[in-house]
Structures are given as C-alpha cells and as structure tokens.
Structure P
Amino acid sequence: MRTMLKCSLDVNVSNQALLNGTLPGIIEKLMGITKPEAAYFTADGGTRTLYVFFDMKESADMPPIGELMWINLGGKVEMQPVMNADELKKGLSNFNKM
C-alpha cells in the first residue's frame with residue numbers, strides 16, 4: 001500500500017546527530033528500508049521534517065521505520081495510506097457502484 005511517512009525531527013536530538021555526523025547515515029538507512037518512490041525534506045513548524053512516499057508491504061514494516069526515527073532522532077512519526085491521481089480515479093469510479 002502506498003504510504004506517506006511524515007517525520008518531524010526533534011531539534012536538539014537532530015542537531016546532535018548533525019554535529020556528530022550520524023544524521024546522513026540515519027537518513028540513508030531510512031531510504032534503504034523504505035525504498036521510496038519520492039522523498040522530500042523541508043522545515044515544517046520550525047523543525048526538520050521529511051516526507052517519504054513508499055510501498056508498505058505489511059503493517060509489520062512500521063516498527064523498523066518508527067523505531068529508527070524515534071530512537072535516533074526523537075522523531076514525531078506519522079504514517080498513513082495515500083493515493084496517486086490514477087488510484088483516486090479508480091476509487092471514485094467505484095463510488096457510483098455503491
């Protein structure tokens with residue numbers, strides 16, 4: 001299932017990870033776990049925030065992602081299913097069948 005991960009990083013914890021050089025490796029590990037179709041990095045609400053769009057094969061994929069971000073970066077982690085335009089079109093075509 002296409003999933004959006006939004007992760008807002010704790011400023012102090014991610015500052016330390018940046019200064020001690022571990023931040024790039026943690027992000028690289030996240031990219032390896034999720035194999036995203038897209039990933040975006042920004043500031044949101046005053047914190048380093050990333051949006052990662054990936055295919056979650058099963059709900060058991062959630063703990064490795066969440067724990068990586070919680071333990072290492074004090075992240076506020078949210079994951080939710082999302083659709084692209086083609087999937088929305090398909091879903092809306094089923095609306096008339098209800």
Structure Q
Amino acid sequence: MIDATDDQIKKALITISVEQALLEIGKPVLDKVEHALYDNYNCYIPDCFDHPEYLKAVIKDLYGNSYSSIIKSIHKYLDKFASQKPIEEFLIAI
C-alpha cells in the first residue's frame with residue numbers, strides 16, 4: 001500500500017472543498033469553473049493547490065461581484081485547516 005504524502009492530502013482537501021463549495025451553488029457553476037480552468041490554464045481543480053491564482057482569476061472573470069461570496073463558501077470548508085501553512089497560503093491567495 002502506498003501512503004499519501006502530506007501535500008497530496010492537502011491537495012485532495014482543497015479539491016474537495018472547492019468542488020463542494022461550487023456544487024452548493026449549483027452543478028453548472030462547478031462545470032463552468034472546470035471548463036474555464038481547462039480552457040484558460042490547461043489545468044483542473046486539483047492543480048489550484050499549486051496555482052490558486054488560476055482559480056481566483058476564473059471565478060472573478062465568470063462571476064464578477066459574486067466572486068467574494070464564492071470565496072467565502074470555499075473558506076467555510078477550509079477555515080478549520082487554515083493553521084496549516086499550505087492551506088493558509090491557498091486561502092490568502094484566493
């Protein structure tokens with residue numbers, strides 16, 4: 001059995017949190033964000049762990065003023081893990 005590294009676990013946590021926050025708004029929102037990430041940056045939601053600026057740019061471009069409420073929803077899922085440096089850095093970047 002292969003054990004996951006700490007970074008892999010945090011990447012999965014961020015991926016699940018972002019997907020869940022977007023799904024709360026609606027499946028079309030998740031789909032739109034996923035398509036825009038791929039079209040603009042040739043990446044997927046898990047890649048946002050290393051490039052949170054991509055997620056931020058896509059959400060701002062797609063949803064303008066609603067950007068902040070989407071980010072708050074993502075924060076809601078990750079705030080309890082914000083004391084961990086990579087999670088904190090991700091939250092600050094978005």
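Computed quantities for the displayed model
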quantity: With helix-only ellipticity at 222 nm (-39500 (n - 2.57) for each DSSP H run of 4 or more, over all residues; to 500) derived as -13500, matching label from P, Q; calculated: P
quantity: Among P, Q, which structure scores highest (criterion: relative contact order in percent (Cα under 8 Å, 6 or more apart)); calculated: P
quantity: At a computed 108 (volume of the Cα convex hull per residue in Å³), which of P, Q; calculated: P
quantity: Among P, Q, which structure scores highest (criterion: distance in nm of label points 7 Å out along Cα→Cβ at positions 8 and 40); calculated: Q
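FYI, it's all coordinate maths here, none of it is from the lab. As the structure is a computational prediction, the values presented were derived from the model and not from experiment. Cβ atoms are built from the backbone, for glycine too; each structure is taken alone.
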